[in-house]
Structure P
């Protein structure tokens, strides 16, 4: 049987005794603080497809990065060990759960205009909430798609701050942005609160 990631999602095949994962590194190529977590989840799930009945199972994983921590914790199904490792990496970088993320994705047909809009948004953000840590602006991981250019800007917010606070701050940021960037209607913006990718 050959399959994509869907094979790993809860299917029960009693006679499967061997699972082979090809090119496990592709998940790590996506620029996200969650890439190791997603790799660990996927490998744990797919490894669980092997040896579910009376027969023992084996799992082979093809990788160019055997030192990848996610691979270390998978054979022993050490979920707690992996979680501790991830938390130790995320805390000094202030990634969730040590912050809340707000991601703004800007898109438009003119790359220079989208780039200028993202810089105007960055400046508005710095003016209204200078205490928020900002990442970007930068081209999105997939910069161009279906005739549109994409840029991103992300803010890390204190996890103690509630929804009303964040909404009020975002309203102020957008007001400053729209006043400072006359072409803002030419660029579409999507805002993702508690963004996970």
Structure Q
């Protein structure tokens, strides 16, 4: 059962996003604007579903090629470190959601202008949510070092970087000099 802690943590991450979205929806805020500005954003959905299916296949005996989910190595200490990394990342993610306040969105919301957030975790990284995702899925890879998790980690890093570049262009247009000054103080990742 201990082998499934990272899977449980993954579902906690998803639940945190859904709860935050529901909380903001009660205030009339549309949080999920994913794919509105760029329809290609939807390409990540089948990849995420494949990843979830692959990670759950050993637990529930779903049919899936073993070669894709067979671990490259077995190392209990590395596994424990990975679980701790995922746990710390969940805390970072929760703190960042709190700091984000009512500005949290999944996707680029061109129709709403909020204040530029530069405090809390945003004083350490311009993209603390994305940093959390990269760190979390690095922990997932270290927990389950296999072909699927390594390909997913690579894909998630590339997708996140692409999204960050899009958001930076939007934020420069939206906030102008204020965002430029912020960029000079705080790095893109860390």
Structure R
């Protein structure tokens, strides 16, 4: 898998060999960062990849100018692969091991962008949004990005939908937290 933009463009990362990981397609990544760039300047901003998997979204964020990135991953082999990929790319980032909901509840920092892409059938979307809102994890003016099945109805109470893009059977929703 290749990074599609920024100073690491065309650099390859190793992807986990597990059916649980569904990396975001390159053209969807391009679109997400294009939309995000129209909303904010990336320089010095922080990015959290809440269900990291391959880590491609966090690596893209750093490549495109985000100042900091953090990755949460609960699969041990995938966690170590993420760290190895970062080392190969020469990237300094934070890697958090564990269940995303539990890790999110324990964080004492805030982010400019939180990317949420759990396993589609996990039923975690509403719970993650609730934890983000209750723990004030997104900065004032920050954005939560959800990648989800297009047909899925998400309870975004406490958030404002800024933009939504659909790609066949998946959608990407950009949200602001109303209480931030």
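None of the figures in this text is laboratory data; all of them are computed from the coordinates on show. These figures come from a predicted structure and were not determined experimentally. Cβ atoms are built from the backbone, for glycine too; each structure is taken alone.
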### Of the structures P, Q, R, the one that 19.0 was derived from, the read-out being mean count of other Cβ atoms within 10 Å over residues 112-119
P
### For -21500 (helix-only ellipticity at 222 nm (-39500 (n - 2.57) for each DSSP H run of 4 or more, over all residues; to 500), calculated) the corresponding structure among P, Q, R
Q
## Note on the structure
Comparing relative contact order in percent (Cα under 8 Å, 6 or more apart) across structures P, Q, R, the largest value goes to Q
### Summary
Value 1.09, calculated as Cα Rg over 2.2 N^0.38 Å from one of P, Q, R, is from structure Q
### Top of P, Q, R by FRET efficiency 1/(1 + (r/R0)^6) of positions 56 and 96 (r between Cβ atoms, R0 = 25 Å, to 0.05), largest first
R
### Query
Upon calculation of mean count of other Cβ atoms within 10 Å over residues 40-47 from the atomic coordinates, which of the structures P, Q, R produces 12.6?
Q
